[in-house]
Structure 1
Amino acid sequence: MSSSIHRTIEAVWHMESARIIGALARVLRDVGLAEELAQDALVAALEQWPESGVPDNPAAWLTAAAKHRAIDLIRRRELHARKADALTYEIENQLADAAPDLDAEIERAFDRPIGDDLLRLIFIACHPVLSREARVALTLRLLGGLTTDEIARAFLVAEATVAQRIVRAKRTLAESRAPFEVPPPAELAARLASVLEVLYLIFNEGYAATAGDDWTRPALCEEALRLGRILAGLAPEEPEVHGLVALMEIQASRLRARTGADGEPILLLEQDRSRWDRLLIRRGLAALERAEALAQRDRRAGLGPYALQAAIAACHARATSADVTDWAGIVALYDALAQTAPSPVVELNRAVAVSMAYGPAAGLEAADALRKDPQLAQYHLLPSVRGDLLFRLGRLDEARDEFERAAAMTRNRSEQLLLVRRAAECTRHANGPTH
């Protein structure tokens with residue numbers, strides 16, 4: 001197969017697979033089966049397009065191929081459902097008579113607006129009956145069109161592990177009889193929170209990889225952002241959807257500046273802000289304005305956690321340098337976030353902001369209050385933050401110990417090397433200038 005045809009098939013599948021699976025799942029009421037039929041259409045394209053050439057409308061070709069497979073499947077189901085003693089030719093004649101009606105039914109299913117199907121698919125892939133890992137894997141598979149191998153490489157786990165998660169997720173959905181529908185109003189908020197959590201987990205793994213050699217995996221950020229934008233279009237009246245999109249847009253704007261030429265991490269205060277993507281920042285600020293306007297219109301109790309984090313990111317994006325950043329404003333936003341979504345990680349981030357607004361001693365006091373929190377016992381960023389604050393206070397031996405402790409905790413090779421270098425920097429400063 002020529003590389004150009006293969007790239008075309010990959011691109012079309014990436015853009016169209018979720019829509020096709022969503023339409024099939026609504027007709028068949030089975031996500032696993034819907035994905036299988038969509039995959040069959042993909043295999044047909046891989047087999048036929050190199051011989052016949054790429055169709056004028058490749059998306060329509062894939063949709064038609066999937067549709068025909070759904071019709072064939074429903075016919076076979078009806079055939080098997082007949083009485084055992086019915087004559088085969090009578091059944092086939094009856095099905096032949098019914099075929100136009102069946103074709104018309106499937107046609108109507110595929111001709112309906114795709115928004116509802118995609119929204120249903122998002123909610124089913126992120127169903128809270130599934131484990132967090134299963135939701136992430138199924139979302140990337142069904143909505144992102146990624147293979148199990150691609151998902152496994154993105155999260156540095158065995159391909160068999162990802163495949164098992166996806167199979168179990170489909171089985172769990174079938175056994176729990178999870179309805180293929182947008183949740184009713186009474187359940188919408190909780191279910192939407194699950195969807196947003198999954199998208200943000202995917203984005204965060206791309207923004208700051210938990211393990212491996214690379215500090216960032218931009219492809220995962222791009223996928224989460226693509227799905228977030230789709231969700232914002234499907235749920236335009238939900239402020240937290242726009243809040244998450246705003247957060248991801250603004251955070252993604254820094255990706256080029258987060259690593260150096262050799263892939264080494266570059267921390268926020270040291271980044272070349274001219275490398276930040278201004279288009280993504282503008283998009284993020286616009287999404288944040290949308291979230292704020294919706295929250296105000298609906299008279300809700302202030303901004304949600306994603307919109308608040310987006311507001312913090314916006315403070316950084318608006319500042320031309322770290323020195324002119326509104327650190328006091330960021331502290332106030334973290335105070336609000338701690339009320340809305342309390343967590344020790346939020347408090348640790350607040351401690352960093354406090355150090356920038358009111359000095360490293362104040363920040364260290366806030367960070368030290370978290371040292372006995374069991375949730376942070378193995379969290380490498382706590383000793384990393386303490387090391388930085390101790391370094392700024394001139395307590396170099398203590399800072400070195402903290403950086404070394406953080407380096408031993410992290411599973412990301414690039415981050416580990418950064419922390420080791422910072423520990424060595426403490427030693428150099430402690431020894432003073434050499435002659």
Structure 2
Amino acid sequence: MDLFEKCLAFHSDPAFAERLGYPANPQRAKELGLYPYFIPLEHAEGTEIVVDGRRLIMLGSNNYLGLTTHPAVREAATAAIREYGTSCTGSRFLNGTLTLHCQLEERLASFLGKDEAIVFSTGYQTNLGVISSLVGRRDVVICDKDDHASIVDGCRLSTGRLLRYQHNDMADLRKALAVCSTGAGKLLATDGVFSMSGEIARLPEIVSLCRETDTRLLVDDAHGIGVVGGGRGTAHHYGVQDDVDLLLGTFSKSLASIGGYIAGGTEAIHWIRHMARSLIFSASLPAPNVAAALAALDIIENEPERVDRVNRNADCMRDGLRDLGFDVSCSETPIIPIHIGDAMNALRAWRILYDAGVYVNVAIPPAVPQGQSLLRTSVMATHTHAHLEAVLDAFAILKRANEDEPKPVAARDPVDEPDR
């Protein structure tokens with residue numbers, strides 16, 4: 001078989017694409033004008049973007065505090081380019097560590113209340129390197145079924161046993177911990193704020209279970225930093241920061257840059273620094289990105305009102321969407337999902353909002369389970385009241401379109417449907 005035979009089938013055969021978990025064939029979606037991915041943005045200034053000459057409200061960015069266009073962040077990055085250039089041309093392990101990296105690591109450790117921190121080139125690489133370096137052949141790693149893909153891939157890259165528990169289900173977590181081998185080293189890895197649902201992990205209960213079973217705890221707070229816990233994340237939100245062994249995060253959301261970090265006790269960080277392959281064998285984070293993250297951290301510490309504002313905007317948006325009759329599930333943060341169900345219906349909903357001037361993200365299988373497609377929206381601290389009103393007006397258009405769509409006639413009474 002030609003290695004690329006599957007590529008041709010994926011491009012042209014909807015049945016083949018569906019077998020791979022894609023119920024909405026990408027090529028067919030393009031032909032219908034419903035393809036929502038890889039759209040080039042001509043201009044992006046935070047709350048608004050320009051696509052094909054049209055201005056749209058951005059409701060799909062992780063720029064929660066709106067800092068990517070902040071003058072102080074821009075100036076810090078520009079100054080770093082002037083001083084250090086555009087690349088470190090080497091790994092952190094060899095010639096790629098700048099004084100800026102050390103400053104950021106010290107600031108992060110202090111900000112998060114941990115002994116030390118390490119900066120990686122991306123948040124994804126952070127999870128890959130940290131989990132795979134810690135979890136060995138005789139160890140077990142346990143994670144929530146809704147954890148980010150980078151956690152799952154870090155678990156798979158390790159040589160340990162992987163156990164997964166139902167999302168935010170503490171009874172199922174207890175069962176998973178109970179089947180771990182006696183004497184095995186155990187790491188529980190969970191998102192702090194779940195990236196699709198906007199829910200917050202039940203850390204107090206997780207901490208308690210970890211204590212009972214001598215399990216180390218890693219919390220990935222990529223979507224929690226800048227949003228909860230006064231901006232310091234989920235562990236601080238619950239006041240359990242001293243009970244979480246490792247705090248992991250990214251600079252590509254609230255910290256207005258790119259890169260990732262891990263913070264924790266001195267011994268664990270020392271081990272990761274010398275064992276994490278994605279740190280040792282990757283080029284170092286360039287100076288302008290480090291400087292931008294440092295400047296964003298300054299703003300979070302000095303302007304706590306931004307954290308309050310993004311959560312007020314989220315409350316306003318959730319209330320408005322619920323009033324319109326949309327299912328936003330258990331969102332507790334600026335991440336607000338709108339559950340649609342069918343994949344093609346989700347793509348059509350995306351297109352209606354896009355035409356109405358609002359840019360949202362779409363999650364369809366295999367990113368979500370079959371029948372659970374959704375629109376993923378996220379608000380920013382810098383969205384104005386006028387922005388939020390315009391967004392809700394666009395969702396009102398979507399609601400009317402859904403109501404006007406003809407409904408199929410049921411073949412029999414729904415109560416007679418067999419259980420599925």
Structure 3
Amino acid sequence: MLSLIRLFQMQGYQVVFASAAEKSPHRFDLPSIGVAEQSIVLNCDSFQPWLQALSPYAVLFDRFMLEEQFGWRVAEACPAALRILDMEDMHALRHARHETVKADNTCVANVVAVERLNNDLAFREVASIYRCDLTLVISSYEMQLLQQHYQIPETLLCYCPFWQSGPYAQVPDFTARAHFMSIGNFRHAPNWQAVLWLKQQIWPLIRQQLPKAELHIYGAYPPPKATALNNAREGFLVKGWAPDAVAVMQQARVCLAPLQFGAGLKGKLLEAMQCGTPSMTTSVGAEGMASDTLQGGWSGGIADSAERFATAACALYQDEEAWLSAQQRGYHILTERFSEQQAQRVWQQLQRLLDESPAERNIRRHSNFTGQMLQSHAYRSTRYMGQWIAAKNRNNHD
């Protein structure tokens with residue numbers, strides 16, 4: 001989101017960040033970069049007059065749930081504004097993989113049955129894509145899935161991965177680092193499942209080979225069930241929120257991310273590459289990120305069973321030559337797939353839509369029959385529910 005905000009700012013646009021969420025103490029200081037903050041309320045008619053007065057050129061929705069809530073209000077208040085959906089990771093895919101892990105006792109859900117992909121979240125997510133002018137898709141794998149499985153026209157999609165500034169100038173070397181680390185918000189189901197897999201299966205196998213090694217686990221919002229897993233005798237240390245994620249990443253020799261399910265791109269693994277920290281992950285964790293032009297293709301190792309994961313992690317931890325090679329592969333991946341040049345390609349696609357005339361935009365939207373249908377029929381259930389709640393709230397205040 002910060003990358004997208006800065007992208008618009010670099011092109012001379014004024015950005016207003018509107019949110020219905022409570023302000024977190026750990027949030028980024030948006031006013032410090034010239035972004036105005038606006039609190040908005042769900043299911044409240046005050047949104048349309050505010051947006052109409054603002055009269056934006058474009059409105060960007062942070063995930064499909066926000067488009068469901070506010071999309072019809074945006075279309076009503078400023079119909080000419082370009083409507084952009086920032087998909088982040090594909091919720092329907094993550095849900096399907098989670099169901100696969102639970103139902104089939106699968107270690108890593110890299111193969112999902114078709115019927116699981118066609119879930120309720122997919123119906124909602126794909127509908128949002130059709131209602132918007134353009135959807136930003138973070139993963140190359142999900143770009144392919146949306147076009148081939150869900151049959152979404154390529155013209156409605158834009159491949160928009162993270163773009164990074166490259167490796168940090170100075171990072172500690174192999175001998176200056178110690179121990180393993182893992183990081184991720186504990187409220188995110190894939191991260192919590194990864195912690196459990198580490199605790200129950202993977203870490204005991206690593207400690208058998210490296211009895212003095214420690215695993216430091218970081219992440220915001222650790223619940224009591226997570227802190228209860230802390231065990232100094234086992235070297236399994238639940239640290240909680242890290243004030244400086246880069247600092248703890250650079251202190252570690254290897255980052256562990258045994259993700260059994262999930263979607264999108266894993267920011268922590270890209271940050272590990274920037275920090276020069278090789279990582280062990282799964283095929284789901286590396287999805288859409290591994291290099292196609294390097295032997296091995298990953299900044300570390302990829303394994304989908306606890307035994308192979310632990311064995312490869314120990315080998316990476318102890319072999320300085322293999323560790324340095326993995327570090328260089330990470331730097332190559334950053335340059336090849338996630339350089340800031342990606343932002344130029346994304347902006348070119350956005351600019352074409354921003355520059356079109358009202359008549360051109362009207363013709364393009366009417367050629368999207370499915371999107372028009374969803375705007376006029378099924379989508380209205382969300383609108384009427386929102387209007388009903390707004391009316392109910394007004395009566396309660398009266």
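Read the figures in this text as sums done on the coordinates, not as results from a lab. Given the structure is predicted, the values throughout are model-derived calculations rather than measurements. Cβ atoms are built from the backbone, for glycine too; each structure is taken alone.
Each of 1, 2, 3 could give semi-axes √(5λ) of the Cα gyration tensor in Å, for residues 149-196 alone, but the derived value 19, 16, 8 comes from 2. Tell me which structure, out of 1, 2, 3, gives 4.1 once distance in nm of label points 7 Å out along Cα→Cβ at positions 133 and 349 is calculated. The correct label is 2.
Determine which structure produced the value 35, 28, 22 for semi-axes √(5λ) of the Cα gyration tensor in Å, calculated from the coordinates; the candidates are 1, 2, 3. Answer by label: 2.
When relative contact order in percent (Cα under 8 Å, 6 or more apart) is computed across structures 1, 2, 3, the figure 17 traces back to 3.
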